[in-house]
Structure I
Amino acid sequence: MEPVLRGIGTSKGIATGNVKVIKGIEDALKFQKGDILVTMMTDPAMTPMMAKAAGIICSIGGLTSHSSVLAREMGIPCIVSVKNALDVLKDGMRVSMDGKSGVVSLGERVATAEAPAEAAKPAVAIPATLGKDWIDEFIRGQFIALGSMDLVTLRPFSHVEFHPLFAKEWIDYLKELISAAEKKNIPPKTLASAMPPSEILCQMLFLSTDLKLARIPKEERVKIFAFFQALIDSLGKKDPFNIQGSYILHSQKEIDEILSRQFQKGTEDAARQLGRMFMAGYHLVNGLWSDIYTDNGAENYGAYDVSRRYGDGAVLVIKHLKNLRPVELWPERKGVKHEDVRIYCVYKNVKFSTDLISCHTVYEGDVIQGLVGWRVEADGKQVTSLSEIETMEQNFQEHAVPQWNMLIGLPFEELKQAGLKMRCSVFRKMREMAGLDWKPSTAMQEAVRNKPFDIQKYFKVPKGKEAMMEYWRKVMDPRVALVKKSD
């Protein structure tokens, strides 16, 4: 059977169902359990529909788009970058989809022809000329993380749209923090404890462009970058930028202590319910922190070898939802019942990987059949029944949808001010340690006022792959000037 459509398969599995084309929350009532969700891209408003979907098809997206990440968590197939999906697929069509090959077919059978090899490649290749020192490794980690992303899917804004508006004011904000921390002699490890490790990496990624756009002299660029380097080094990670595909943050002693706690036996029902709960919590995080500060609310650690306890090939993956009630940003979310949720999953015959942005998770293998043990802790207390976990899912859903609609519904000027508060709140605990107010400065607020998003104004990306790669390498490197001028 010839495929009807072809895209990039990002979550393995085969599903057959009726197409439901979703353009917004108003389409929720028509969606039934077992339908194939077809949309341009998923967002938190679709949380209830994703929980019932047999599979997901998006017209844009990449390996680490939300639809891809969360489909893998729930063990359902997902195909993205299906360019004409919304033109060809109509409500009620019976289709089959193969999340491995990226093929969509009419009827009950799926054509299994592999997608073109180039479709599975990252959008940005990793430069082969990078060296091995600290900054070069950081740049390499950035290319890996960004290479699997489709920046078009970032909502309600991307960092390359929003951050240029207040780059200089943001650097002043960081310089004030660094100076105050030095005066108080606060150790890097103490400061690092005030922010999720993956968010430190994300803020370094943002910093690499902020420093250039703010036209900060080289000596100051390197000093500010060195501050973040000290934070990362204090964590003691062997692979600081997850270049090897793992996110190993816990010591063997800590993993042994975790394994000594009570774990529940893995079942298909448990795997699916844990996936749905994580999906709902992740979508809540998107609405609370936007797409670009997601790591402040969702991190993934692993894979840890636990074969001594569970047999050959067993790995532990830790999924951490945090900062779920930032009432300093969103007082309306006081009804979220949990602030911090940790999901411990032991898998067999499943490989896990991530990159510098730890919410970018990829699994090889069957996460539904491969779950052999699990444990959930909500605000430090163990949750053992699936009914309680379902209640957690429903609570997250209850808040995820209105929170997302509130965020994307803000008038443009209010959205930018909310974005400032979100980014500053990421540093709230760190700045409070240093005796500083965390809120956006007046200069920041004025800098973004009445300014549109205009990527072309700030980034002069040349044509041609090699020239483009060299341009972004220079943007990311604090040692190199962005333009030809005295450094």
Structure II
Amino acid sequence: MVDQESTGGCERPFFFIVVTWGERFRNFFLDYSLPSLLAPGNIPRLSGRRPARFLIATTPLDWEAMRRTQIFQVLERYAEPVLLELPPCPSGQPGWERSIVGHKLCCDAVHDARGYKVLVVPDTVYSDGVVSRLHELALAGAQAVLINVLPRIAEETFFVTLAEMGMLPGGNPRDTGLPLAYSGRQLVAAALRSMHSMSVVNEWTAPHFCDYAAAPWWRVPGEVGIVTCGMGWNPILIDHSAVREHDSSFLDVRGLDGDYDMHTIGGLSRVYAIRDSDECYAASWGPLSTQRCVQRRQIWGELGKGTAFRASYHGPPFNWLHRATLFLPVRLHAGPLNEKWDVVEDEVFQTLLTWLDPPAELRGLVRDFPEAARDIAVIEGRIARCHLPWWRRNATAWYVFRRFLLPLAAWLLHPKTSFCRSFPRHAALLGGAAVLGHRVLLALRGDLVARRWWSWRFRKLLADAIGRSFPEPKPRIPE
């Protein structure tokens, strides 16, 4: 039996928080996000078990528009909606900065109340049972619960796919008040058919792997599913009574993608990561039209992928929490699991460990939470069983490779993207050489822009050397 006094009991409320304004994202929230949270296994399941409040950071105009909808009236049966008014938007302020203002309002309010914060994103739909599972984990003593929101979904195709699969209701839930009850497997099936190009280019085994460390993934042969090891984790639940020092000013830099989560949950010892889409799943989308990624063939094979991936992994956008959670593989599946998934996970660990050292921080995040600690022990066991290349197994060889040879290879193969990450102490001195080396490689590969630039450059140098004018305009710089 759970010791409710030691775990906080059921008296402490869940504070659902969302930041949204404007018709577009307000309708996403009212038509998809909120109706999915009102599925039987979500917010309604808390009734009689735990108080719930819904903090909405928005404008008075948007608040009044929300209150007039049927779905909002359904919400009021199960949770108390609370307006946190966004200040007027200064002229020219980008949307992401205004979103930070709203999240600071919400996070500070929950911390002051020492409640449980449940992060809600307006352009996301949640599987039925997410909230019920969060309630169980909170009772078990979890101080934070992480959910991976990868892969990203293309908005333009996602809703078409939902319609083709018969998963869209006849009317808008904001008008009908009807919830959306989707299983994790239904949402995964739709998500994998609608993957955004930002995620497509992160398939490790594809010829076009983009070498960025945030979101690599692997297909499971013969299955509708993937294993992803990205850094795209969101703390969907945080027990703010366990957070000793809270400083929402960390949100000012990069918002929720920056160091706020690291400073908020980094000192906790009962963190749980959801690694199976059957347990919980959140499908998050974005417009393909404004964020399209071009597939560029990875001509250097596994060496090219691994060296650039390692350089990205150690780059400034990522902190120790990002790097640690990369080693938490997530199974996203539209059907039952079988032995194929273990084989792919072994391949995942072998790939990651060929280029990276395993993190030491994961054990600390779960040291006082037996359920999560058992999962980490399984991961550590699989890491120990990986068969790695000889230069990776030998401590001396690995030291030479990781300190000198791999950074050098990253610079030679990917000078434009990897140089400063590979040689941070020497970037100022040799950065120009890296750029020139990149342009040489482009010209050798047949890039017409690079060849025109080099032709212009040599002719200009010759003109300067003999003291003649060179009026020819500078061509476009190779990228």
Structure III
Amino acid sequence: MNWDDRMRRNNTGPGPFDGSPVLDSGSFCPVADLPGGTAGFGRVDGRTVYIAEFPETLDTAAIRAICRCMRQAGQNGAPFVSIVNCAGLKITEGAAVVDGAAGLLWERARLSGVAPQITVVSGACEGLCGVFAAMGDAVVMTQNARLASAGAGVLAAAGADKPGAPSAHNATGLVAFTVDSMEAAHAKTRELLSFLPDNNLCDPPVFSNDSANRLVPELDALGEGYGDVREIIATLVDGRDFCEASSGFGPGAATLFARFCGQAVGVAGINPGARLCADSLIKITRFARLCDSFHLPLVVFADCEGLAVDAVNEGVVLIQAAGLADTLAGFSAPRITVVTGRFLGAACALFGRGLGTDAVLAWPCAEIAPMSAEGMTSVLAQSFDTADPVAARAKAADDYRENMADPWSALKAGLVDEVIAPSATRAAICARLGPLADKRVAKPPRKHGCGLGG
């Protein structure tokens, strides 16, 4: 391409992203020549965002251009969005292109936790491109796209069913959002960016459209009669509006972005009666790490009976529980837990005061204890040596709930900050988020922890 052609491409007519929902119209500026793709920056709702569209095949020149774009995003503290429809590396360049791809992963790792990184998979995303996508903060994938560790032919020969399909990655939690079209992918990217700050040293945008003192009287009537924690969350957050991530993974838990008093927060909810299985633990761990990276408060709604009982995968559950404990122990952003029902065993330990939660709020119906009343009576079954052991066990269970597992006992022990009416939940959360906004935690000098949470 000669000089005149380059000037004509870059400076006349609409830019490569003009008219597309991903960037504000007319705001795109290139930062590197990327044949077959684009690398540069523009505006999203007035905020600077760097963006790179991968070419169909990655050669060393394309890799250098994308790396340059990522470095500028880190230096200028701006989010980085990659749009990938790339079948992989240009193998005719030999080992040099593999070394270049390793440099791309290096830049990805260096930018992690510094500025948000969102990947839109619009077509093929194979091999090291797939690793690149998985290293980001969130993956948005269209229905006709393919995200895989190798080419479709290689995976098919290995017996993979529908290799790289969005449904497969929804089931693993790798893909946070699956959409029908590129227009929807761009819209989802803009929505997600609205909840995230430009970088780890600033705050996300504030959009205040709801009263901090708003009561939610329908929650008083709801009590324990709800089936999905999203029913509660929707009534509490600003405008009843939230953005749920990884909805097809770990269905016993929900992870979503929302706002309280205009402030962006991460919300993790555990469905009533659910136990923390391996998938739910992975899901919450990943989400908590993202929130902590950008100092987003984490609000947890817990109605949980502890860890899942899985005789086949017991080790996996314990490993993932250890990873979540490690992540929460190092969590430095504000954390609030709302106990809406049972708060038993490992759930109480993971999301309670002992592991660094700043405030624990409990509904009057909460049951807070090492195990359920039914479990307690089973363990102590031999002690009920009476004429009517069934009645004795029932009475012991009632006494346990009323005198040991009730929220007021936890309040007296300092494990709960306040027992609140369900209708006052939003007001109580908003009142505590304000003072916690500038929370800072001094961490011990070390390179990193050796736990599974990093």
- Entry that produces 2.4 once distance in nm of label points 7 Å out along Cα→Cβ at positions 103 and 239 is calculated, selected from I, II, III: II
- Item | Origin of the derived value 32, 18, 14 (semi-axes √(5λ) of the Cα gyration tensor in Å, for residues 231-406 alone; candidates I, II, III) | III
- 40, 24, 20 is what came out when Cα extents along the principal axes in Å, for residues 255-318 alone was calculated for one structure; which of I, II, III is it? I
- Calculated from one of I, II, III, Cα extents along the principal axes in Å reads 85, 54, 46, and the structure in question is II
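Read the figures in this text as sums done on the coordinates, not as results from a lab. Small disclaimer: the values here were computed from a predicted structure and weren't measured. Cβ atoms are built from the backbone, for glycine too; each structure is taken alone.
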